[in-house]
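Below: a set of structures, written as C-alpha cells.
Readers should treat all values here as calculations from the given coordinates under stated rules, not as data from a laboratory. The structure presented is a predicted model; accordingly, all values stated were derived computationally and were not measured. Cβ atoms are built from the backbone, for glycine too; each structure is taken alone.
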Structure P
Amino acid sequence: MTIRQQQILDAIIEQYAEVAVPVGSSLLAKLFNVSSATIRAEMAELEQAGYIMQPHTSAGRIPTDKGYRYYVNSIGKDEVDSANERRGERAIQARVSGGGLPERAIRNAVDTLVELTSNLGIATIGPQLYMSGLSNLFGQPEFINGSHVQQVARLLDNLEPWLYEVAPNQPLNVYIGEENPIGRSAGCSLIIGRFRSPYSDQSYIGVLGPTRQSYRDVMNLVRRAGEALELALYE
C-alpha cells in the first residue's frame, strides 16, 4: 500500500466513523487536493486489495474488516492525544478517583466510557460481567433495521463465559467484526483492556460497538480507563 493509499484509507475510516454514510471520491478529492479521477483510481486499488468496499451501486466506499485491521495496526502508541481524548481521560480519572469501593469505581469507569464513546460498556467485577449502555449499541445506525440484532444478542449472551475462558492477555485487545469468536456476523468490534483489581489480576474493561468506530480515540480511552482503575484501586 502506498502512503497516499494509506492516507485515503485513513480518511475513509475516520469520515465513515463520523457520519455513518459511504465516503465518495469528490469529498476525498477536495481533502487531498487532487482530481476525483485520481481518487477513484486509488480507491479501485484499495477495493481490489480488500480494504474497502462499495455497499451498493453508485455509492461511496466503506471500510472492510481488513481495512479496519490495517488501520488499527498502524495506530502508534506514542501519538499525541487529541484535546477530546485529554478531556475524556480527565473525566475517567475524576469518576474513578471518587468511586469509593472497588465495585463502584469500576462501574463508574464503565459508565464514563459509555458516555464518551456512545458504545456498550463492559467490565468484569469478580465473577460477574457488568454491562451498561445497551440502548447506545442498538441505537447505532447499523442496527436500526434489526438484521444484526440476533447476532449481537448471541454475542452478548456468550461474552462473559468466552472472556473468562480465553482471558485475553494483552493490555489492550481489539476484535474487529468477523475476528470475534462469537457473533461473527454481528458487525461489532470489541475493544477490551486488562487491568489489576482486588478481584483479579486479570480484570477487564472495554466497549462493544459497531465496526464503524473512531478506533484511535476509543482504544486510548479504554487503555486509560484500565490505567486509572489500577492507580485508584492500589494507591
Structure Q
Amino acid sequence: MSAGQACTKGRAHSGAVMYPAGDCALAVEFGQAILPELNDKVHALAGSLRQKPVAGINGLVPSYASLLVYFDPLKISSRALAARIKRRLAKLSRTGRTAGKTVRIPVCYEGAFSPDMENVSQHTGLSPAEIIERHSKPVYRIYMMGFLPGFPYLGGLDPVLETPRLANPRTVVPAGAVGIGGFQTGIYPLDSPGGWQLIGRTPLRPWDPYRAEPFLYQSGDNIVFYPVNTAEYERIAVSHGGGTWD
C-alpha cells in the first residue's frame, strides 16, 4: 500500500472508514449491517456529492452500508479525495439525508403471474389474500441496485413473509416478476435466471435504455406496490405505464 493509499485508512465521521479499492476508487464504509440508519448515511453522502460535485469524481455506487467513489487519479489524489470527503461528512452530521422519491408500482398477483404464491403460503401459513395485503402495505426502501440494471434490493418486507429462495433456481425469470428472497423483496427488470419466490408481476419496465430516463427509480428512493387485476395489468402494459411518483 502506498503512502497516498495509507492516508485514507482510519475513521472519518460517525464511524465511517475510508479505504482504497484499487487505484481509481475509494470506499467509504459506515458499518457492516443492513440498517436504515447506516443506509441513510450512505445516501446522504452520495446525494451531497451529486449536488455539489468534487472535481475528479466520475462515479458513485451506493450499497447497503458503504459508498464506492470512483475518481480520476490524474485529477485528484486518493489523499486529497479522502480529505474532501471527510470534510463533507462533517457537514452532513448537521444536514442528514435528503429523502428520495416514492414510486408506485402496480403488481398483478394473480394466476400465472404468481407461480410461487402457494410456496409462500405454505411456508408462512398465510392465505394468498393475506400475502398480497402484507406485501403491498409497506413503503420499501431501495437500499441498493445490483445484479441487473434496475434490480432494487428492498428493505421493509413484513417479517412474516420471509421465505427461503428456491432450492433449484429458474433458468429464466420473466421481466417484471416480483419475488421474495429471504427477508427481501425485489423486481426482476429483465428476463434472467433467478431463485426468488415469484408472487406477482408488474407491467412496468423498471429499466428501459430507450427512455429519456432509463430507470424508474434509484438507490435511496422508496417503492410502494399496489395490486391490480389481470385486465388492469394488460391495460397498463399496452399503454407502457411509466410509473407514477408522489
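Structure summary
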{"item": "Parent structure of the calculated result 3.0, given that distance in nm of label points 7 Å out along Cα→Cβ at positions 18 and 50 is the read-out and P, Q the choices", "result": "P"}
{"item": "Given -16500 for helix-only ellipticity at 222 nm (-39500 (n - 2.57) for each DSSP H run of 4 or more, over all residues; to 500), calculated: source structure among P, Q", "result": "P"}
{"item": "Which entry (P, Q) yields the derived value 0.00 for FRET efficiency 1/(1 + (r/R0)^6) of positions 90 and 130 (r between Cβ atoms, R0 = 25 Å, to 0.05)", "result": "Q"}
{"item": "Structure responsible for 19.4, with Kirkwood radius over Cα pairs in Å calculated and labels P, Q on offer", "result": "Q"}
{"item": "If FRET efficiency 1/(1 + (r/R0)^6) of positions 26 and 162 (r between Cβ atoms, R0 = 35 Å, to 0.05) is computed and equals 0.25, the structure in P, Q", "result": "P"}
